[in-house]
Structure 1
Amino acid sequence: MTATPLPFPLRIPFVEQLGFELWGFGGGQAEVRMDIAETHLNSWEVAHGGVLMTLLDVAMAHAARSTDVTTAAARSVLQDGADLGPGVATIEMKTTFMRPAEGQLRAAGRLLHRTATLAFCEGSVFNEAGALCAHATATFKYLRALPTTGRHAKALQRAATSTDKESS
């Protein structure tokens, strides 16, 4: 884990909108944090289950993509915009909710096993007190591009590097 958030390796507007921050990345593990705001609440005034599932999905997907990066080198690799290989698409996810989630949440994703085309991961969401709020397992498919309508393929949207930001 780092003292400040890391840059995300890919641009994901939905994740930006939710206010997620990447705090750990490397060695098949990732940590993503968020502060629950009013827009994240359900009718019980606790974190909506969809927000928790997205937090878990993002943490596990980043764990699946982090195998070739050491935790110590993560900041420089991510800031330099290194190619981390293919992206991942969630093909299956099972989530269990243990308790209502409030305040700052921390999701820990871990790669359990990978093949040439698939990643098998687990993730947990903890509240500020360290209590387990939700747990998930998921399967991801490694993809270089995403096939879409009309035989088109969409490429990964890499995050802007520090060099890109300086030249703007």
Structure 2
Amino acid sequence: MADEKVQFGKDRSEGVVDVGLIVISHFENPAKDVALEFLSDVLKWKKKCIIPTSTILGAYHILTRYLKVEKVSAYEALTRTLKTRSPAFYEDISVDTVLDSLTNALGYNIESWDGYIIALAKKFKATIYTVDLKLMRKVRDVPVVNPIPEKNLRRVQSMVKSALGYIV
């Protein structure tokens, strides 16, 4: 599987994984086990979802800047995930996709990163898997699903809010 590459025209992707699920999978929290199980299925291509490699960069930023995870710990956890060389990793960001992403960001009044996730979901006719409740409320033309049970997610949000004073 290490050298297997998904041919996105032939291997239909059923979903796009957002950064929040990567974050929750890589630090101690009440939803980590559920998020890891979901991520494991994606990495093993049991659940045919793509993970934009840029989500790893975003996860590092969130883990170290906002959640105060030690940089070495975040690095080691995220590089272990990348070293699986999973066929789920999606490495391309074309100019057309960036244009679509910016259009989505403007149209939905969201961050450009979220616009990118929407652009990929539209491109692959796929579901967005996210813990971003704002995105779930704003996006209507693409299926958006939170794979984390609500009680677990509330506990994570409460933990983050008490640590930071707000939810990221």
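Out of 1, 2, which has the highest value for FRET efficiency 1/(1 + (r/R0)^6) of positions 59 and 147 (r between Cβ atoms, R0 = 25 Å, to 0.05)? Going through 1, 2 one by one, FRET efficiency 1/(1 + (r/R0)^6) of positions 59 and 147 (r between Cβ atoms, R0 = 25 Å, to 0.05) is largest in 2.
When distance in nm of label points 7 Å out along Cα→Cβ at positions 35 and 115 is worked out for each of 1, 2, structure 1 gives the greatest result. If you line up 1, 2 by relative contact order in percent (Cα under 8 Å, 6 or more apart), the top spot, with the largest value, goes to 2. If Rg and Dmax of the Cα atoms in Å comes out at 15.9, 49 when worked out from the coordinates, which of 1, 2 was used? Only one of 1, 2 returns 15.9, 49 for Rg and Dmax of the Cα atoms in Å, namely 1.
Structures 1, 2 were shown, and helix-only ellipticity at 222 nm (-39500 (n - 2.57) for each DSSP H run of 4 or more, over all residues; to 500) at -6000 was computed from 1.
Quick one: FRET efficiency 1/(1 + (r/R0)^6) of positions 19 and 67 (r between Cβ atoms, R0 = 25 Å, to 0.05) came out at 1.00 when computed from one of 1, 2, so which one is it?
On the way: 1: 0.40; 2: 1.00.
For FRET efficiency 1/(1 + (r/R0)^6) of positions 19 and 67 (r between Cβ atoms, R0 = 25 Å, to 0.05), the value 1.00 is produced by structure 2.
All of the numbers you see were taken from the coordinates with simple rules; none came from a lab. Remember, predicted model here, so these are calculated numbers, not experimental data. Cβ atoms are built from the backbone, for glycine too; each structure is taken alone.
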